[in-house]
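Below you'll find a set of structures to go through.
What follows draws every value from the coordinates through simple rules; no lab data is involved. What you see is a predicted model; the values in this text were computed from it and never measured. Cβ atoms are built from the backbone, for glycine too; each structure is taken alone.
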Structure 1
Amino acid sequence: MNTGEEEQDAVEARMAKVKHKIMVMSGKGGVGKTTVAANLAFALGMRGLDVGLMDADMHGPDVPMILGIEDKRPEVSEDKIFPVLVTPRLKTMSIGFLLPSRDSSIIWRGPMKMNAIRQFLSDVEWGELDYMVVDLPPGTGDEPLSVVQLMKKVDGAIIVTTPQDLALLDSRKAVHFSRVLKVPVIGIIENMSGFVCPHCGKETNIFKYGGGEKAATELDVPFLGRVPLDPKMVEAADSGTPFVLQKESKVKDAFEQIVENVRVFVESKE
């Protein structure tokens, strides 16, 4: 047996312990994809599920900052890596934990990125998980292709977009990518859908409104919901506090429904 076969066997052995695998994608950057992925993973953990969050964005590994764990480091033994524990129900792994400083950049070609993703899947001791959420970089390049090829079976992809036409155009490409690789599309999330004024509570559609739902209808995929643009959401991300922990918020209420929609889609396929 060659090394490549051994590595693939190791990936399959790890992934056999994961009940559901979800990719979070976007057609372009700046749509809040990582914020959605991190809060989705956190919210699933809050429901009593065991969750792993894999940060597959090698050039922009923002998961550690969004979860407020930039100072953490994974434990490493001779043949395995132990992911960072965020809560008793949520563990995560990111290349960001392994960089010398937060300013360090990754200057890698495709094969090196694929090797890193393979290691995250084969060498990280994820254990038994109900869900694995994979945060992917924008676009349809090496990383999402590597994840699909290595995992073999992915339960579905979530496409994050914003209402403006350019983001919607790119989100259609993410849907097409998923269909070509036979990954079910769980649905589209329209992020930054209306600005909620912190003073009067009035909502203003800065980036238009309804484009994500329209695209979902035209592409015949589920529409998972809208997440308003709220300054508290930005503050939460910058401070490393998941916004799903907020007590009262239109953003939290909208996102809770999205999480439920995701669970219903994925678990109905069991």
Structure 2
Amino acid sequence: MKGEKMAEGRKQRAQPLQMEEIKKRMSHVKHKVVIMSGKGGVGKSTVAANLAVVLAEMGRKVGLMDADFHGPSIPKILGVQGVQPQVGPTGIYPIVAERGVRVISIDFFLPSSDSPVIWRGPLKMAAIRQFLSDVEWGELDYLLVDLPPGTGDEPLSVMQLIPRIDGVVIVTAPSDLSQYVVKKAVSMANRIGVRVIGIVENMSGFVCPNCGARFDLLGSGGGEKISTETGVPFLGKIPIDPNISSDTDQGTPFTLRHPDSPAAKVFREIVERVVKAVEGGSV
């Protein structure tokens, strides 16, 4: 019992020190943007990874923190899965991916890609604090945080721990179900007092490459409808492109491999709108 009390005392003393370290690290990051969704299966991580790469192509120094502990996919999408981070005197060094994007993910620390993370809330919150306090992010223009679906422990922890968050980008699909759940994400951000930068509608229709006909496979206009109902800006509609899936499987960002595609053009437009909303003025 005495040992448990001593351990708890050390933990209580350690957290204020850790919070100070978080403030110190984040003071070197100009803008912090959270990518979230109300539900899974909308391609949020793919959107987050490609937004990071496009930002880097625009000349920004970018970090990407994968806060999805149960389904970390950012390393796979960016082609750095299996790489081991190095630890130096100033902390853990993030892995450098395409275009210099600095990445940290629990996936880097697992024994294998098949290893599950079976954690309750307190362990996940401790890991988020460590990613923010112990990772040597350096000087960044943007830190993007890819959250797991929903409005649980991880989104709440990130929004409360990161000082001066610029805002949240919410990813949805065109379906009615996605619209219903995404409204909860908007409400969560509003309650916590975090700005919603805008809504991205992913998988928004498929255009036949042969005949040019458009097929709304998952519905139509969901993101714009939520935008109108909530007063949140609408950032853009990313069309379905089979190459997005194949590029993700191969670990190459879609926007780099197919820069002239209609979907890549939309990605760039979305990033330009985010930059304008966050930085102000022209891009």
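Consider the structures 1, 2: one of them gives 32, 21, 18 for semi-axes √(5λ) of the Cα gyration tensor in Å as calculated from the coordinates. Say which. Spell out each step's value before the answer.
On the way: 1: 29, 21, 17; 2: 32, 21, 18.
That value comes from structure 2.
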**Prompt:** In terms of distance in nm of label points 7 Å out along Cα→Cβ at positions 51 and 179, which of structures 1, 2 is highest?
**Reply:** 1
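If you rank structures 1, 2 by FRET efficiency 1/(1 + (r/R0)^6) of positions 75 and 171 (r between Cβ atoms, R0 = 25 Å, to 0.05), which sits at the top with the largest value? Walk me through the intermediate numbers first.
Details: 1: 0.10; 2: 0.85.
Once FRET efficiency 1/(1 + (r/R0)^6) of positions 75 and 171 (r between Cβ atoms, R0 = 25 Å, to 0.05) is worked out for each structure, 2 has the highest.
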**Fill in**
Comparing 1, 2 on mean count of other Cβ atoms within 10 Å over residues 19-26, the highest sits with 1
**Request:** Compare Cα Rg over 2.2 N^0.38 Å, for residues 123-162 alone across structures 1, 2 and report the one with the greatest value.
**Result:** 1
